[in-house]
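The structures considered in this document are given below.
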Structure P
Amino acid sequence: MNEKFAQYAHPEALVDTQWVQDHLEDPKVRVIESNEDVLLYDTGHIPGAVHIDWRADLQDQTVRDYISPEEFARVCERNGIEQDTVCVFYGDKANWWACYALWVFRLFGHENVRIMDGGRDKWTAEGRPLTREKASRPASEYPIPAKRMDDMIRAFYEDALQQSQSNGPLIDVRSPAEFRGEVTHMPEYPQEGVLRGGHIPGAENVPWKMAANDDSTFKSLPELRKIYAEGCGLAPDENIVCYCRIGERSSHTWFVLTYLLGYRHVRNYDGSWTEWGNMVRAPIETGE
C-alpha cells in the first residue's frame, strides 16, 4: 500500500496512478472518468476507462434529482460494472467530479469505490498513456438497488435549515467571495440564475481547495486534521452538513471528511446554493 494512504482512516479509498496502470486489464476493476468538461474524455483518457457523464448519466433529465435505482442499474450494466466491481474514479478539477460521481454511486449503495489520487492532472503530468479509443466493455448484470441512501449521506433543504437553526456544523466549501455574497458563482464561471448571494446562517467557510495540493492530490492527514478538526472543531461523531452551489465541490469535502478523516455522519447538501439562494424566505447571511 502507498505509505501516504496508510495514514488515512480508510486507506483503501485511495489508489495511486501506478496502481491504476497496473490494474488496467483487471476484470474486477473499472476505471471511471467523470469531469466537469464532459468533452474532455474524448480528447484522451486512461486506456480502458469508461466515461460517466454527471449530467446525462446520473441526473434525471426533467426533475432536479438523481436517476432512479432502475436507471442506475442500467448505467452500471452498459459500462460493465457488477455489484462487486472495484470502481476507481478520476477526473479534472482535482477530482471534483470524480468525488461527485463516487458520492452518487454510494447513494445507490455501491460499496467498492476508490479515488485515483491526483486525477487527470497527475496522470498526464507523469506522462502515462492516454487513448482516444472508447472503452468497449461487455455488458454486465447489476441488481436494482432497493433504494437510494438519501437519508444517510444526502441532506435536503429542510435538513440544512434544521442544521442552521440548531447551530450544527455547516461547512460552506465555496470561495470566500461567494460566501460573503459578493458574487453568486465561481470566478470565470457563468451566472447560474441564483437570485441572492451569501451563505446559510451559521455556516463556516472552508473552501474545498484547502484539502488539495497544487498537484491535485489530497493533503496529508495532519494537514487535514489541522483544517477540519483544529480549525473547525469538528468531532468524529457530529452530524455534519456540507454544501457549495450544486453539490460538486462539497462532494470533494464529503469524501475528505468521510474517507480520509473517518467522520461518521457527513451529508452532502447537493441542492446547495442554487436551491437555497432561490428559496422563498430562506434565511441568508452576507459578509464574513
Structure Q
Amino acid sequence: MRHIPVLITEVLEALALEPNHHVIDGTLGDAGHSEAILERTAPNGALLGIDADPESLLRAKQNLYRFGDRVRYSRGNFADMKKIAETEQFGPVNGILLDLGWSSPQFAERGRGFSFEKDEPLDMRYNPDFVGGAQLTAATIVNSYSTDELAQVFKQLGEEPLSREIAQAIVAKRKETLLKTTKDLVDVILTVYRAKLKSTKEIPWIGGIHPATRVFQALRIAANRELEVLKEVLPQAIDILAPGGRLVVITFHSLEDRIVKHFFQKEALTKKVKMVNKKPLVASEAEVSSNPRARSAKLRAVEKV
C-alpha cells in the first residue's frame, strides 16, 4: 500500500516551482511529494531524494522510475543534508521539502516495532543497519532508563498524561523479565490505563486513541533523535538554498512545529529569510475526510532572501 502524501497542493504552491528547478526532498519515503515535484519541474528539473530507511529508497526508486536520471538518491539522515548535497554536486537548490510525518502502512510492514497493533521486536529505528544510523533501540530505552528518565521521555516527547505511572510500571515489570516486544510494552501500558480508569475493557480507548499511542510516539522520537536532527537540518537547508529558494516543512505534532516556528522567526528577524505564510497551512476538510492522518499536519514555509 502506497503512502498518501499530505497537503500536496499546498506543498507545490509553497515551493513556487518552475520548470527545470532543482529540489531536495529530505524525507523521500514513498516519493508521493517527489513525484508531483518532478512533474511540476519538467522537462529538466532534478530532484535529490534522501532517506535513512533502505526499504523506503527501494520503494521510491520503483515509484520514480519513469523520471530516469532526473532523480538522485541518497541513503542517509537529512541531518547531513549539506554534506550530501555537496557530495552529489547538486545545485543550485531552488526548493527543499521536509515532510516529518511517517507512513503508517509503510512502517507497519517493517517488523521493527513501530506499530502497537503487531507483536514485533522493540526496535523503532528507521535505519537499523546503517553505520551512521541511530544505535539506541526502543528496547534499550525501556529496559535501561530510570523511572525519572522514562517519565521524562513519555511526557516531553509523547505528551503522555500517565507518564510517571507507566514509567513506574515498566521498571517494576522489567525486574521480572525484560520487555522485548511491542506486546510486552502494550500489556504494561494497558494495565496502567485499566487501573487508572477502573476499566475492565481489553483496550480502554481514550477519545478514540489507543492508550499506547503517545508512548510509542515518544520512543520512536527518542530512538531516532528526531527533534535533534530537525534542529540540525534547518540551518543547513537555509545555507544550501539559492536566493529566492524556498524551504517547506510539514510537521505533525506540537514539539516539531514549535522548533520550526521559532527557527523561522529567528531567521526572519536577521533578514536571512522571509515568511511565505505567517500562520501554518492545514489540510482542508475534504483532505482530512479522505486521509485522516492529514488532520494534524501543519505546513510552514520561508523564502531565502
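Just so it is clear, none of the values below were taken in a lab; they were calculated from the coordinates. The shown structure was predicted, so the numbers you read here are calculated from the model rather than taken from an experiment.
Which structure, out of P, Q, was Kirkwood radius over Cα pairs in Å, for residues 89-184 alone calculated from, if the result is 15.4? Among P, Q, the structure yielding 15.4 for Kirkwood radius over Cα pairs in Å, for residues 89-184 alone is Q.
Here the criterion is Rg/Rh (Cα atoms, Kirkwood Rh), for residues 17-96 alone, and among P, Q the highest value is seen for P.
Have a look at P, Q and say which one yields 36, 20, 18 for semi-axes √(5λ) of the Cα gyration tensor in Å, as calculated. Let's see the in-between values first.
Working: P: 30, 21, 18; Q: 36, 20, 18.
Of the options listed, only Q reproduces it.
Quick check on the output: 1.05 is Rg/Rh (Cα atoms, Kirkwood Rh), for residues 65-144 alone, derived from one of P, Q. Which one produced it? Working through the options, I get structure Q.
Given -6500 as the derived value for helix-only ellipticity at 222 nm (-39500 (n - 2.57) for each DSSP H run of 4 or more, over all residues; to 500), which of the supplied structures P, Q does it correspond to? The read-out was computed on structure P.
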